[in-house]
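So, here's a batch of structures to check.
No value in this document is a laboratory result; all are computed from the given coordinates. Computed from a prediction, not measured in an experiment: that's the story for all the values here. Cβ atoms are built from the backbone, for glycine too; each structure is taken alone.
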Structure I
Amino acid sequence: MELKGAKFIITGGGSGLGAATARVFAEAGAKVAIFDVQEEKGRQVADEIGGVFLRVDVTDAEGVLQAVDEAAEALGGLNGAVNCAGIGIAQKVLSKQGPHPLDAFTRVIQVNLIGTFNVIRCAAARIAQEEPNADGERGVMINTASVAAFEGQIGQAAYSASKGGVVGMTLPIARELAAHGIRVVTIAPGIFDTPLLGTLPESVRQSLGAQVPFPPRLGQPREYGLLAKHIVENPMLNGEVIRLDGAIRMQPR
């Protein structure tokens, strides 16, 4: 599918991986709707790229359904979604403070896994109404997992479980949506220079980057966006999880 003229929703598009992807897609001529709970940042990115901003909580069933319709109306259709909205916590199952708070675990699953599925189901219903291109393709879904889905570290039980769920649902959804000409691919990033890591001391950031075999640095959000662009443009990529990690394999801690 050509990105030029394509219409995409990008969740978590106000910062980090989502913002970088929005810029890459806009540069390629795509029309973009930013979904984010961070209204100021989301509007700023949307204004910068000539896109549309909608304040959306991805865990809200009716809210996402309505926002998808509004985005499609504003963009003149819908060809895909890039799911970058997510949260993370560091919490041991058993710490000095006691057992892992269940509400914290539930919240991570709700945003990262259920939120991703919520956007997929709503966007798929709208994309299925589009006219297919010459290859029979109507759209592309791109999800964000993490290398933590495969090598979760101590304290990442909730985060790893949520991202493992995204990995696990990629193939069955791709198989189902194939009948509608919609591809589904997941990216599993390694250690990227996102706002979450921006709160860490520079010495810690450099140490994390040095753990990457090559290139020995933190990943840049634009590199995620470039892979997302390639996924859209390469019709044979479907039902797959692609690691984008510089060959890192996370240690227990």
Structure II
Amino acid sequence: MQLDASIAAVVTGGASGLGAATARRLAVHGVKVSLFDLNVEQGERVAGEIGGAFCRVDVTSDDQVDAGFARSRGLIGHERILVNCAGTGNAFRTVSRDRETGEIKHFPLDAFEVIIQINLIGTFRCIAKSAAGMLTLPPLADGERGVIINTASVAAEDGQIGQAAYSASKAGVVGLTLPVARDLMGDGIRVNTILPGIFDTPLLQRAPERVKTALAASVPFPKRLGRPDEYAALAELMITNGYFNGESVRLDGAIRMMPR
């Protein structure tokens, strides 16, 4: 797909981090971009900087996702690109023993469920609703109607202690990539997924400097944190290379995560 002013895109989680970097990169090519996010202040600021639109959307809500797509399509036109970056994480051991009391606790099931709802079901919800809209669009010259990029994590393959919910949610995103690409192949919609490693996003920026230094040193090469624009560059390649379909690609400096 050629990126220019005739193309509209929706980026979930677009107010910061990987999503914001991707939105900025698309906008450089003239693409009209809508950001879906819960952070209104930051989302409106980024949208203003790139000449795009902001929609306050909780990806766990059918109504809000529907309203977001309706608002976006009214403001910038119907998206041919969807980039799913909305997500979150938590950390609880499957079972643990309190060192002082000896009490045994398990992973709170409501905390497990919320991660699945946001990262996995939220991603699929946006895929399904965007793809349904893409089917109404006329195909481009190469027969393509749209492109969908999802965000998983290296934790999908080598999750650490306490990441049962996060790893399961991201493994689910990897698992749906090929079947969804096959579901949509007859309608000219491609689907790919990126598995980022340790990236310098706002969440990580709040960590102590010694922690960030240690994380950077754990990357085989280059020995640094990933830059959000490097994620955006891979997303751009997946969008513009028409033969890129049904793939899940690690972007991690060759890191393989240790248990902790």
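Assuming 31, 20, 18 is semi-axes √(5λ) of the Cα gyration tensor in Å as calculated from a single structure, say which of I, II it is. So the calculation was done on II. For which of the structures I, II does the calculation of distance in nm of label points 7 Å out along Cα→Cβ at positions 163 and 179 return 2.4? Source structure: II.
So distance in nm of label points 7 Å out along Cα→Cβ at positions 91 and 187, computed for just one structure, reads 4.0; which one of I, II is that? Structure of origin is II. For distance in nm of label points 7 Å out along Cα→Cβ at positions 19 and 43, the calculated result is 0.7, so let me know which of I, II that is. Corresponding structure: II. Assuming 0.50 is FRET efficiency 1/(1 + (r/R0)^6) of positions 75 and 227 (r between Cβ atoms, R0 = 30 Å, to 0.05) as calculated from a single structure, say which of I, II it is. Only one of I, II returns 0.50 for FRET efficiency 1/(1 + (r/R0)^6) of positions 75 and 227 (r between Cβ atoms, R0 = 30 Å, to 0.05), namely II.
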